[in-house]
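What follows draws every value from the coordinates through simple rules; no lab data is involved. What you are looking at is a predicted structure, and each value in this text was computed from that prediction instead of being measured. Cβ atoms are built from the backbone, for glycine too; each structure is taken alone.
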Structure P
Amino acid sequence: MTQFRFDPKECALIVVDVQVDFCSPNGSTARRGKANSKMQALPEKINAFVKQISGLGVLLVYVKSVVNEANLAPNVRFFNEMKGIKRPTQEGSGGEEFYNLDIPTGALVIHKEAADPFSATSLKQILEARNIRHVLICGVRTEICVDATARKAFSEGYNVIVISDLVATRDNNTEDEQYALRFIDAYVGFVLNTGQVKQVLS
């Protein structure tokens with residue numbers, strides 16, 4: 001059981017990449033034959049949690065990947081070309097849109113091109129201006145962008161909580177997901193479920 005408390009007004013909930021290409025049964029993940037039932041179920045769970053913490057003063061930040069090939073860093077473009085990768089969430093494709101999220105009035109929306117939402121965005125400046133000290137992270141995919149967000153947030157000086165029942169990956173990537181969560185819990189922050197997070201915010 002958790003023994004610490006955070007002032008909710010010093011917390012930001014960062015919702016990572018809950019988008020059509022990852023979470024929809026019609027998005028690129030599903031179209032490529034990769035089962036994504038766990039990601040499909042995630043928006044409803046996140047919406048319910050946001051309602052439960054509404055009014056506490058937690059800053060809500062919704063992050064989405066929006067890829068424009070022309071704007072990618074040269075090393076990223078080179079990597080994609082050599083690997084034969086066509087990244088999802090391409091700008092203007094429709095796959096970059098949020099999927100089934102109820103975004104409250106006043107929530108912030110951040111577009112990113114890197115795995116984490118701190119790189120080449122104004123997120124850190126926004127958090128500093130709001131006196132945010134702690135970040136709560138949920139979204140997809142656990143072993144990629146959630147993991148990258150947690151590591152970057154920790155390196156930027158924030159206390160990090162990843163919400164274990166509000167993250168997901170492709171159905172056949174469970175082992176990678178569990179490894180990422182174990183690493184985060186050992187070296188980066190805390191992996192807690194929604195019930196424990198509500199205690200931290202109480």
Structure Q
Amino acid sequence: MSELYGKMSELIILAKIEDLQAIVQQALDDNNSAKDIIDQGLIPGMDVVGERMKSGDMFIPEVLRSAKAMQTAMDVLRPHLSGEESAGVKGYVIGTVEGDQHDIGKNLVALMLEGVGFNVVDLGTGVTPQAFVEAVKEHKPKILGMSALLTTTRLKMEETIIALKEANLRDQVKIMCGGAPVTKKFVEDIGGDGYGANAAAAVDKAKELVS
């Protein structure tokens with residue numbers, strides 16, 4: 001069985017979508033649980049993708065293709081996840097802050113988070129502090145992630161944290177921030193919990209925050 005899971009990981013790394021869907025379905029037909037397929041076959045593959053991205057052995061277009069392969073595999077598996085297993089998936093709300101329409105980095109982080117087992121709610125771009133607050137109320141995520149590509153719009157991250165405090169929600173969620181003008185010190189100064197210099201680092205930090 002480990003050979004089958006190893007093949008899944010390999011197909012994710014190579015972004016062979018149709019072959020991956022077929023082998024996932026085969027594993028289900030052979031009475032493997034959806035959770036085991038995710039934990040032992042799919043997530044290890046995305047872990048390798050993340051490591052190769054950090055080392056410069058994979059680039060964004062390749063990572064996006066692998067993440068897409070992971071998504072299609074999850075589409076096959078979701079109907080087979082029990083309610084308890086689905087409830088155990090870590091929630092992550094993500095969005096680009098108000099005044100900023102850049103989304104490539106955010107989208108990559110969201111895809112890679114899904115690839116390692118997070119249930120991601122993507123609010124899109126230009127998200128106001130109040131919209132972030134409402135999303136935290138509705139989805140009750142473990143982590144709220146904010147992205148900005150402009151020095152001026154990154155200030156909305158602090159406004160969002162203040163809004164969460166005013167709504168008595170700040171202690172219920174971890175906050176991560178990222179984007180070109182964002183630094184680890186900036187995130188610490190505004191009261192955030194985590195920072196990722198790139199998509200792979202952001203995923204590593206997210207896993208650390210919920211461990």
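If FRET efficiency 1/(1 + (r/R0)^6) of positions 22 and 54 (r between Cβ atoms, R0 = 25 Å, to 0.05) is calculated from each of P, Q, which structure is the one that comes out at 0.25?
Details: P: 0.50; Q: 0.25.
It was calculated from structure Q.
If you rank structures P, Q by Rg/Rh (Cα atoms, Kirkwood Rh), for residues 110-181 alone, which sits at the top with the largest value? Walk me through the numbers on the way to the answer.
Values: P: 0.99; Q: 0.95.
That would be structure P.
Taking helix-only ellipticity at 222 nm (-39500 (n - 2.57) for each DSSP H run of 4 or more, over all residues; to 500) from the coordinates of each of P, Q, which one would give -17000?
Details: P: -9500; Q: -17000.
Among P, Q, the structure yielding -17000 for helix-only ellipticity at 222 nm (-39500 (n - 2.57) for each DSSP H run of 4 or more, over all residues; to 500) is Q.
Given a computed value of 2.1 for distance in nm of label points 7 Å out along Cα→Cβ at positions 14 and 46, which structure among P, Q does it belong to? Show your work: numbers first, answer last.
Working: P: 1.3; Q: 2.1.
Of the options listed, only Q reproduces it.
Of the structures labelled P, Q, which one yields 20.4 when mean count of other Cβ atoms within 10 Å over residues 102-109 is computed from its coordinates? Spell out each step's value before the answer.
On the way: P: 11.9; Q: 20.4.
Label of the source structure: Q.
If relative contact order in percent (Cα under 8 Å, 6 or more apart) computes to 17, which of P, Q did it come from?
Details: P: 28; Q: 17.
The structure behind it is Q.
I have 3.1 for distance in nm of label points 7 Å out along Cα→Cβ at positions 6 and 94, calculated from one of the structures P, Q. Which structure is it? Don't jump to the answer; show the numbers that get you there.
Details: P: 3.7; Q: 3.1.
Of the options listed, only Q reproduces it.
Could you tell me which structure in P, Q was used to calculate distance in nm of label points 7 Å out along Cα→Cβ at positions 30 and 158 as 5.6? Show your work: numbers first, answer last.
Numbers: P: 3.0; Q: 5.6.
Going through each structure in turn, the value belongs to Q.
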